[in-house]
Structure I
Amino acid sequence: MTHAQRVVQPTATIEQRVAAVEAALHARGLKPAEFIDEQRHQIEEQWVPQNGARVVARAWTDAAFRQRLFTNGRDAVAELGISMPRHHRHLVVLENTPTIHNVICCTLCSCTAFTVIGLPPDWYKDLEYRARVVRESRTVLREMGLDLPPEVEIRVWDTTADTRYMVLPERPAGTEGFSEEQLAALVSKDAMIGVARL
């Protein structure tokens, strides 16, 4: 009795696989290079934390907008020309106060309201952050440089398939009379995630 010979096919290189996908798209009349350029433009020019900074500055200076932001975040950011993907059905804005500090995460992957606060930083995608911030949030925040007093309650919010979160940081003292542009310049992506205070 003879044993059948096992034939091992070589695995295609990344370059070969990319070329095959591009060829298949071209054969169907699609233009992958144009799509990639458009996506790169969106990521680099439109999905930036400055969008969220504008939202925060407006909320700090316009009480009516602030209320609309809490009622329906998605509609409120649209007022500033910021769109969200269809599957981001809800944008929930979480207000930090002197006694409550909010922090967001995505325990399953790395979801954020990327069109508002920008793409997630590498540490946000890391399994360590995603797992630990839920269980030991005060320790994780301290390790990241934010040492909150024990009387401050920390609330951790985990994104879902259709809900994205954004933290509204407290307005820094001494900024009365600042323009929206000046206020927006103070806002960081980390503050809108909740791992920093301004």
Structure II
Amino acid sequence: MKVVIFDMDGTLIDSKKDITISINYVRELNHNLPPLSEDFIVEAINKEHRNLPKLFYETEVYEEKDRDAFELHYATQCIQSPYLYDGIKETLHELVSSGVKLSVATNAPTSFAKIMLKHLEVEHLFDVIIGADKVKASKPDPQMLFEILNHYGFEKDKHKAWMVGDNSKDMQSADNAGIDSMFATWGFSRDGQYSIVINMPKEILDIVL
């Protein structure tokens, strides 16, 4: 058995426009702050060590009013302009047709992930879609990956698994779970020094199949 676990934002889909719109909506609504750029927000999300409430809303911790406002707004905003990266859909279909098991591990809430992937007509290709709300610790903690591997009855000495992602948290989660990883340069973080670096989705096929 072969298993490929994908990150979502910045790996399967480009969602930065909608994320930015919803964050800026909360900034204006609750804090009367000026808008942030897409580049700033994406860089902040992908930093290994950061205080996102401070960077986004100038608060030390996430305030409930900000979390609620973002989730309410993003529930409809999240399907306004996301798109699959070039070659993703074809690669997913080729993997599935070759018997490879596919799942998603994202630090986004599970409900948003399912809504977005269904909107983009690929949700049915994944056996498990799990977000940070379903575990006690998000990536780089390996708990999400362990949940997925356990779903398949994964045995390290018999099976093979990879994590495909676009930032260091994805790569570290794979390392912490004891599986291989692929760093996708087409996503939100374009530079990374990792053992396997892929520049196009179809390169996954050469590695897995």
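Bear in mind that the values in this text are calculations on the coordinates, not laboratory data. A quick note: this is a predicted structure, and the numbers were derived from the prediction, not measured. Cβ atoms are built from the backbone, for glycine too; each structure is taken alone.
When distance in nm of label points 7 Å out along Cα→Cβ at positions 22 and 190 is computed for each of I, II, which one produces 3.9?
Clearly, the read-out refers to I.
Given a computed value of 16.9, 56 for Rg and Dmax of the Cα atoms in Å, which structure among I, II does it belong to?
II
When mean count of other Cβ atoms within 10 Å over residues 6-13 is calculated for each of the structures I, II, which structure yields the highest value?
Ranking I, II on mean count of other Cβ atoms within 10 Å over residues 6-13, first place is II.
Assuming 2.7 is distance in nm of label points 7 Å out along Cα→Cβ at positions 38 and 94 as calculated from a single structure, say which of I, II it is.
Value 2.7 for distance in nm of label points 7 Å out along Cα→Cβ at positions 38 and 94 corresponds to II out of I, II.
Between structures I, II, where is mean count of other Cβ atoms within 10 Å over residues 78-85 highest?
Sorting by mean count of other Cβ atoms within 10 Å over residues 78-85 in descending order puts II first.
Work out which structure the value 2.4 belongs to, where distance in nm of label points 7 Å out along Cα→Cβ at positions 54 and 70 was derived from one of I, II.
Comparing all candidates, it corresponds to I.
Given 1.2 as the derived value for distance in nm of label points 7 Å out along Cα→Cβ at positions 134 and 150, which of the supplied structures I, II does it correspond to?
Checking each candidate, the match is II.
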